[in-house]
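Engineer: What follows is a set of structures to go through.
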Structure I
Amino acid sequence: MTRPAPRRAVLAAALATAATVAVVDPARASAAPHSATAGRPAHPADTAPAPQDAPVDYHSWTTYTDWRCGAGHGTLVVPGRRPGIAVGHPAGTTSYTDPHTSTTADYEYAVWTSPRHQLRFGASQLVASWNAATPEGTWIQVEMGGTYSDGTATPWYVMGRWTSGDSDADIRRTSLDGQDDGKSNIGTDTFAIDDASTGLRLTAYQLRVTLYRKPGDQASPIVWRVGAMASDIPDRFTVPASTPGDAAGIELPVPTFSQDIHKGQYPQYDNGGEAWCSPTSSSMVVKYWGRGPSQAQLAWVDPTYADPEVDYAARYTYDYQYEGCGNWPFNAAYAASWPDMEGVVTRLHSLNDIEHLIKHGIPVITSQSFIASDLDGANYSTSGHLMCIAGFTADGDVVAHDPASSDDAAVRNVYRRAQFETVWLRTQRINATGGVSSGSGGVVYVYFPTDITPVQRLALAGVGIR
């Protein structure tokens, strides 16, 4: 069967070359410089760039020194086992009208701006992510401001307005559409150069975090991690197959949750089913680490529904602007809302990177798009889908907990290594109509506890996460 595309499963600027030959669906494209084939669309037979030629830079601010090195206006650096920033002496007061409730309220605010991060390459895309606690009535806004390769500056783009709650006292978490300066744009959660074929790139950036609370309130958001993944993934339909690594035969005990059994549940959070691949995958990994909602927190879920934690995750990852649960940083922030959890959105270079994490007990959530013939055994097509990688067979094939399954028992799937690596890492693909659509270029969510072992911490550092 062909699974219809969700409203926005993976979003990015369409590749300029693809636009000349076909209608491009709303899957995320990695805008990148043209190769020697510029002037005509790339083709699967063209030589694919090696993964190491696809630069990725994930950089974060998490330590006490990191927070002290930023510029704070009204913020307080909170020391301890998990350092962060909170509202100290507010820098001012402002009004915010929630576009999704039309409610206007006053808030005190404090602002922290990171040091300038110089990239070692020019980036065509950037995705920010953050970890924060937001008591009722508080929220944060994360922005990115950067420098182009022509020496000019980007606007301060809003990358997300986040709160973990949704009570009457809370704003509705939201992305912000319509941000564009004629050189770049924000597509839900992704900064992208409008036309990467011009050679324009992002060369440096800063992140700015604004923390909001009601005037006179003593409660404050606390931000423990803010970071961004910048990348310049070349146009590619295929990637060279990696050689099975040292996680062959290792399978982690990740629970299995099906998204399909939730079809039709809670239309206000995008109706379950295929629209819930992201929160379903997030729920698997959160539970793997021994976290998740209590029975009291699940009391609002219909008691006849199986796996109510999936309904919970859908509610608390829902982006009211996008009208869906597939916002990448919102899922990472949700995972990090549980005690002592951290969540990162980044790109990896190959299945060897995932093997490195699996070997050390860290599952990975991947984003990919494909038609049924691209991935043997999937038996469906998708313009964007999230699934959890739980391990590898002895031959190096991928053990995927694929939520697009009929029930929980059917979630464990084994996909051929080379096929899976291509559908996950490519930026362009032939779609069901024979046109060209985009792919995620290796996007992953990585969730882990703050108190992981030193060896696990080194494993994360080995794939660029600190």
Structure II
Amino acid sequence: MTAVAFAPVSPLSSDAIAASACPPLPVVGRDVRVPLVTGGQAEYAALDYAASAPCLQRVWDDVSAYLPYYGSVHRGAGYLSQLSTDLYERSRATVAEYVGARADDVVLFTRGTTDSLNLLASVLPSGTRVFVFETEHHAALLPWRCTADVTHLDAPSSHAEAVATLDAALAADECDGPRLVCVTGASNVTGELFPVRELAEVAHRHGARIVLDAAQLAPHRPVSLAGLGVDWVAFSGHKLYAPFGAGVLAGRGDWLADAEPYLAGGGASRSVTADAVEWNSGPARHEAGSPNVIGAYAIASACRALAEAGLDTLAAREEALLARLRAGLAEIPEVRTLDLFGPDSARVSVLSFVVEGWNSSRFAAALSAEYGIGVRDGLFCAHPLVRRLLGGRADAPTECGAPDAPAGEQNLNAIRVSFGAGTPDEHVDRFVDAARELVRRGAKWTYRTDGGRCVPESDPRGPAVI
């Protein structure tokens, strides 16, 4: 196709800039100001990257440049359709390079990590047994329940224990069918890194396959199918600075090629009669319907931007900010951070904690309403892990209406702060200052429960208007 004005998606650049000169990457919404219940406004400090990261300005610019050329993908004769098809497939190649895909691996575009893992669950051969740690996000815990026998592994307290636990479970298993291990790359609760390469070696030694949930890992660290030795990797665009409704499942193609399509419809089918259907092969088999070419291109653009900035350089900056955050919270005696492998374990920029004497939902609400700081509270779609770390009951209430935790008693939910390539240093400093002030002086406003959420009583800001 003839080149057009929007940016190409390949090849990836490996150029990196020095960590000491690495500013935050420009993101859309960097200068947004929000109203405070106490009057006035504040620049919004987005510290909930683990849920959804803001859009990189580079991604927005690339998508905006492409939009005038948008057309249907794969089945259009017009120039814009052919151009969009070419862009879509080149985006697939860019993502394949970003995740270190092997020559025979396939890349499928999905709606996100949850969709990717549900897709993989739908193509498991009959009789497959899945092994998964209880530390996983629900997206990795739940999809297998309807399609496979599931063995839940206890939360490990160290990398060595994780490897030994999986080794023992696979050695003791008498399943004659296929076996699959599902593991996160980085916890969405504690940010801690799992020993993925070592777990992959154990899985393969026992004849099992392994899928990596890289939702929290891919935005912060290099992810390589070949380098880590995993069979599949899944991640989401909205955590990779590309919030346009797309995700990725990449890896081995044999189970995908042998299974019925994940969705039945146009694109997945090659030939249809009243009595029969011949399904497509390759990625199209599981990408029925009109592909999300904008989402795919956005992910490819984000991959390119992160690779050009240098993931190692970005990680070094985030680690420095994380150390700053942890040092600041360590000066507040009432704060207890949550760790699985210990406070010195390697992690991405995700940190969860509780504050003695505070209900976590009220603390998070006060950070937002009184300081313009956005964090997350609750159990983070990882209920077994968070309840284990908190020592809480399975039926414990988590909403704002639960009473503040008296001194010496457990909190019922947690607070999570997370950031990334677009986070300015001052946002982390503002958060630490606000947390310190809330603990020492208390909230300036009163709060109530509304629909399970903690909200300001008699909020003077009125409904949101955009």
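Engineer: Given 37, 29, 21 as the derived value for semi-axes √(5λ) of the Cα gyration tensor in Å, which of the supplied structures I, II does it correspond to?
Structural biologist: II
Engineer: As an exercise: helix-only ellipticity at 222 nm (-39500 (n - 2.57) for each DSSP H run of 4 or more, over all residues; to 500), calculated from one structure in I, II, equals -10000. Which structure is it?
Structural biologist: Details: I: -4000; II: -10000.
Attributed to the structure labelled II.
Engineer: Identify which of structures I, II gives the largest calculated value of distance in nm of label points 7 Å out along Cα→Cβ at positions 90 and 266.
Structural biologist: By distance in nm of label points 7 Å out along Cα→Cβ at positions 90 and 266, the leading structure of I, II is I.
Engineer: The value 2.6 for distance in nm of label points 7 Å out along Cα→Cβ at positions 282 and 298 was derived from one model only; which of I, II is it? Present the calculation step by step, with values, prior to reporting the outcome.
Structural biologist: Details: I: 1.8; II: 2.6.
Traced to structure II.
Engineer: Work out which structure the value 0.15 belongs to, where FRET efficiency 1/(1 + (r/R0)^6) of positions 98 and 442 (r between Cβ atoms, R0 = 35 Å, to 0.05) was derived from one of I, II. Please list the in-between numbers first.
Structural biologist: Details: I: 0.50; II: 0.15.
That value comes from structure II.
Engineer: For structures I, II, which has the highest computed value of distance in nm of label points 7 Å out along Cα→Cβ at positions 74 and 322?
Structural biologist: Once distance in nm of label points 7 Å out along Cα→Cβ at positions 74 and 322 is worked out for each structure, II has the highest.
Engineer: If distance in nm of label points 7 Å out along Cα→Cβ at positions 274 and 450 is computed to be 5.8, which of I, II is the source?
Structural biologist: Comparing all candidates, it corresponds to II.
Engineer: Continuing with this model, one more query. For P(r) over Cα pairs in 10 Å bins from 0, in percent, for residues 194-233 alone, the calculated result is 32, 57, 11, 0, so let me know which of I, II that is.
Structural biologist: Clearly, the read-out refers to II.
Read-outs: derived from the displayed coordinates by stated rules, not from any lab. Computed from a predicted model, the values in this text were never measured in an experiment. Cβ atoms are built from the backbone, for glycine too; each structure is taken alone.
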